[in-house]
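Novice: Structures are listed in the sections that come next.
Values quoted throughout were computed directly from the atomic coordinates according to the rules given, and no laboratory measurement underlies them. All figures in this text were calculated on a predicted structure; none of them were measured in a lab.
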Structure 1
Amino acid sequence: MKFPKFLALLLAATLLLPAGQKIIADFGKGKHGEGLYRDAADARQYDE
């Protein structure tokens, strides 16, 4: 069964919206003390 195009677009939109990114960023904070995801602005601190 093919993955419906509208569901793929919905997933992409969710991941691009700030609310969706916050869900991903907050995932695991309670258990591990930090989130699963860090955005590009946070990653820049590791650039040389």
Structure 2
Amino acid sequence: MQRIIQIITPAHNGLYDFTHQVEAILSESVFRSGLVNVYVQVSSGL
């Protein structure tokens, strides 16, 4: 299963917590154990 979470930020730096979005996706899953891989693509826009 692959899902995309898109986060648009007003600044070019900072930390953004997207734990709740990942938890929401996992709650829809039939899987009860395993691993979650998160790939973060960085675009500085500079």
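Novice: Quick check on the output: 42, 29, 20 is Cα extents along the principal axes in Å, derived from one of 1, 2. Which one produced it?
Specialist: Corresponding structure: 1.
Novice: Given a computed value of -5500 for helix-only ellipticity at 222 nm (-39500 (n - 2.57) for each DSSP H run of 4 or more, over all residues; to 500), which structure among 1, 2 does it belong to?
Specialist: 2
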